[in-house]
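Where a number appears in this text, it was derived from the coordinates with a stated rule and is not lab data. On a predicted model such as this, the values are computed, not experimentally measured, just so you know. Cβ atoms are built from the backbone, for glycine too; each structure is taken alone.
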Structure 1
Amino acid sequence: MKFEVQLDGSSGKASRVVELERTAAGWRVTLDGQTVDADAIEISPYTLSILLNGESHEIRITPLPGGKLKLQSGVHEFIAEVIDPRFWSGRRHGQVEAEGRQPIVAPMPGKIVRLLVKAGDRVEAGQGLLVVEAIKMQNEIRSPKTGRVERVLAKEGQPVTAGDVLAWVE
C-alpha cells in the first residue's frame, strides 16, 4: 500500500511517500523511493516501538479531530495526515470522494460500539458506517464514497487493531 504523509513539525511542513509491503518476515518499507529496514511492535495502546535501520524509536500516537495524528518521539513532535492517493481523486460537491471498491479500515485500535449500516445498504459519501471507541472517545467511521455496502465484517463489541478491514463499500 502506498501513502502520502503530510507532516507538520517544528522544522516546518514536509510531504513524504511511504510504501508498505507485507513480507514473510514482517514489512518492507520504502520511504521516498528508498527501502528502509524497519520493524514495529505495539508496546501499549497508542505506543509503538519502531526499529529503523537498526535504530530504535518509541512513538506515541494521539488521534486528533479530522483524522490527523499527533506523533511524539523523544523531544520531537509532529502532526501527521495520511493520504492514500490510490483511492482519492477529484472533488465532488466540495468533498473528496473515493472511486472503486473501498475497504473501510480501523484507523486505530479500539472496540466496535455501534454498526450504523448493514450489507446491501445504499450510502452517501461522508455517511457514518460504524463507530469505534478508543481511549474512551467514540469515532464515527464514514463512507469515502457514494455506493452500496458490500460486506460488513465487524460486529458490535469486537476489538479491532489499526488497519483491520471492517467493511467494503462498492
Structure 2
Amino acid sequence: MEYIDERYGDVRPGHRLMPTDPFQRAEIRRLVDWFLIKFEDEVAGPLVMERILKVEIPSKKGGGAPDSAALRIARQNVVGHFHYLGSLTMARKWLGGDTFSFADLAAAAALSVVDYLCEAPWGADPQVKAWYQKLKSRPAFRPLLSDKARLVAPAPHYADLDF
C-alpha cells in the first residue's frame, strides 16, 4: 500500500489513500494492522476456517464439522470489535479520518467476509452499519458482492446496498 501511494498518489490529488500528515499516516497504518492481524486472528480467520475451509479440507487433514467453541468465541469477539468500530465511525467521516483510506479498504475486506457468512452483528452499532453501507455503495466495491464461496451461500442481504 505504501508503494502504491508513493508511486501513484500524486496522479490524483485529493484521492490519495494515505494522508500526507505523518500522524494521520501512522493512524492509517495502525488501523490496517488492526484489521489484517487482530480482527483476522480473533474474528474473520476462525469464521472462515470453521464455516468455509473445513468443508473443503479432508477430515484426515483437519476438515469436518465446525468447532462450535471456536465459532462461539469469534461471535463474542466480533461484538467487541463492532463497538470499537462504532467509536471510530462516530468521531470520523471514515475510519482513519476525514478521507477514504487504506484503513477503510482493510476493514472492508475483513467485514465483507463476516457479512457474507451472516455473522456481522449489524444491530450492535448503527454507525458501523451506516459506514459499511456507504462503503458497499462505492462503484469499486460492488463487483465484490457477486463473489461466491463454494458450498457456502452468502447471507440473504449480502449484495443489498441498503440492507
* To do: Could you tell me which structure in 1, 2 was used to calculate mean count of other Cβ atoms within 10 Å over residues 112-119 as 15.2?
  => 1
* Asked: From 1, 2, which structure was helix-only ellipticity at 222 nm (-39500 (n - 2.57) for each DSSP H run of 4 or more, over all residues; to 500) = -14000 calculated on?
  -> 2
* Asked: Ranked by relative contact order in percent (Cα under 8 Å, 6 or more apart), which of 1, 2 sits at the highest value?
  -> 2
* Give the label, chosen from 1, 2, of the structure having the highest value of mean count of other Cβ atoms within 10 Å over residues 56-63. => 1
